[in-house]
Structure I
Amino acid sequence: MSDRQFVLTLSCPDRPGIVASVSAFLFSNGQNILDAQQFSDVETGRFFMRVLFGSASGAASLDLLREQFTGIAAPLQMDWQMRDRAQARRVMLLVSKFDHCLADLLYRWRIGELAMHPTAIVSNHETHDGLQSVDIPFHYLPVTKQTKQAQEDKLWTLIEQTQTELVVLARYMQIFSDGLAGKLKGRCINIHHSFLPGFKGARPYHQAHERGVKVIGATAHYVTGQLDEGPIIEQDVERISHRDSPDDLIRKGRDIERRVLARAVRYHLEDRVVLNGRKTVVFTD
């Protein structure tokens, strides 16, 4: 068995024979299925699938597989992608003042937990220049209300120039315009706190403490034009008590944000997330 592995993800209108068509295609092209997950959404009538496969013969052309799979996908109205797992995705990391999520992602990348190629670290604060790896360019892009559009234009140019495939807002405290959010649909992940009830604006952990909340959490989602309302990828919570101070909430919140964002990024990098309208289908390992 070849060490070379590919991942196929797809969604399409649900109907009988989809799994059989995909399996027969892979078999006829000398591929061996290593792992397969599927889900039929009875509410939307759509079918979702993730298949990990490898070449039984030890040789395979990804371009040829893609070309030939088009003949299977078109009649079934599939939205699909096929990718070589050895090809690490190009990821740009954006951060503002708080760098706990950024530092965590960089650590996980360095130890091999996140299979990505960081293209740049971008911040609207200069204080992170010392955190960067020598192999990751750092870009300081300050922004004000008056310069927001110009700053976003520079950011988009940088994304294109570096051929960035995924943008991660690792506590980047700027709201993207509808235009930029639209360009990054399905390839920009954000992390934010998640309270019941929700507390927006400044000092959310202090607001939560004043209301005596019993659960705090974090949500990682894809960015859309609607603030913090994009398709959710991952969430987690932690119970707190009356003994916890605002500083305790902030400390625990940082921990939740780190692990939730890391899981969401890993799921995306491993092709485990498929968009389903305003939701996602996440094929966890």
Structure II
Amino acid sequence: MRAERITDRVCFHGEGPVWWERTRQLRFVDMFAGDVLTLDGDRVTRTPVGSPVAAVIRPRLGGGAIVAREHDLAISNLDDLSDLAGFVTVDADPGFRCNDGGCDPDGGFWIGTLAYGFAAGAGTLYQLDAGSLRPRPVVPGLTISNGLGWSPDTQVMYLNDSGEGVTWAFDYDPLEGPLNRREFSRAGAGVPDGLCVDAEGGVWVARYDGGCVQRLDPSGAVDAVVEVPGASKVTACTFGGSDLGTLYVTTSRENLPEDAEPDAGSLFAVRPGVTGLPAQGFAG
């Protein structure tokens, strides 16, 4: 399969796509520009988040959004983010920043961190439950905490560590959290970046420096590949559209010369023949 380019070059480092069901639009971030991007028909609009880094955005179940910024989390009551304001620090150390994250099936928000120097084992995956609104460390010892997702039956949590080049699987318990960490996959060129899970339990992994998205079956074996022509730095993916049957793929220009890969930084899409799961929202 091959994804098609559906926008011009719209960002430097696209990440964290999510289908916003309330508005039936795709949203993603231009991470190092500190902007949230919204695909509105055939145009892309930008909303700054008040930070040099916009790491990830996810919907709140009651309306509005939660946004991870460089060092903190911000919350909005409105989908247009016009009242976005920070409310809790994740890691105040200037040598660290937030990276990828998402919401669990029970309405909690998860955010990973990394050290700016990519020190091995320095990153942590934090969980913010809707009640306490205080992030707690759950999975330490990561290098680049990245893509995150849950199986359709919510029994398995998947997590990419780009620094180690591995996709981890955990047994997931809503009270005890992720347990029984084990290697799920190391397959493919480049490194695993963002991920999403389809309705059949397939795990779609963006391969940064690999120019593709891989589908892993529930055993961890590669059973499909989506090529992303003209963009080697494939960062993340999600299902969207009215039937959740379109796989949207973000790309990056990070560390590329200006005249290299002119399509990198564009948004791509493909209809892979399976549907995704609805985006989980934050209950806080």
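Only the coordinates and a few stated rules stand behind these numbers; no lab work does. No experiment lies behind these values; they were computed from the predicted model shown. Cβ atoms are built from the backbone, for glycine too; each structure is taken alone.
Computed quantities for the displayed model
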{"read-out": "Mean count of other Cβ atoms within 10 Å over residues 66-73 - structure with the largest value, from I, II", "value": "II"}
{"read-out": "helix-only ellipticity at 222 nm (-39500 (n - 2.57) for each DSSP H run of 4 or more, over all residues; to 500) from the coordinates reads 0; which among I, II", "value": "II"}
{"read-out": "Among I, II, structure where relative contact order in percent (Cα under 8 Å, 6 or more apart) as derived comes to 19", "value": "II"}
{"read-out": "Computed 28 for percent of Cα pairs over 34 Å apart - originating structure among I, II", "value": "I"}
{"read-out": "If FRET efficiency 1/(1 + (r/R0)^6) of positions 74 and 250 (r between Cβ atoms, R0 = 35 Å, to 0.05) is computed and equals 0.95, the structure in I, II", "value": "II"}
{"read-out": "Distance in nm of label points 7 Å out along Cα→Cβ at positions 258 and 274 from the coordinates reads 3.4; which among I, II", "value": "I"}
{"read-out": "Read-out Rg/Rh (Cα atoms, Kirkwood Rh), for residues 82-161 alone, computed value 1.01, structure in I, II", "value": "I"}
{"read-out": "Origin of the value 2.6, where distance in nm of label points 7 Å out along Cα→Cβ at positions 50 and 114 was derived from one of I, II", "value": "II"}
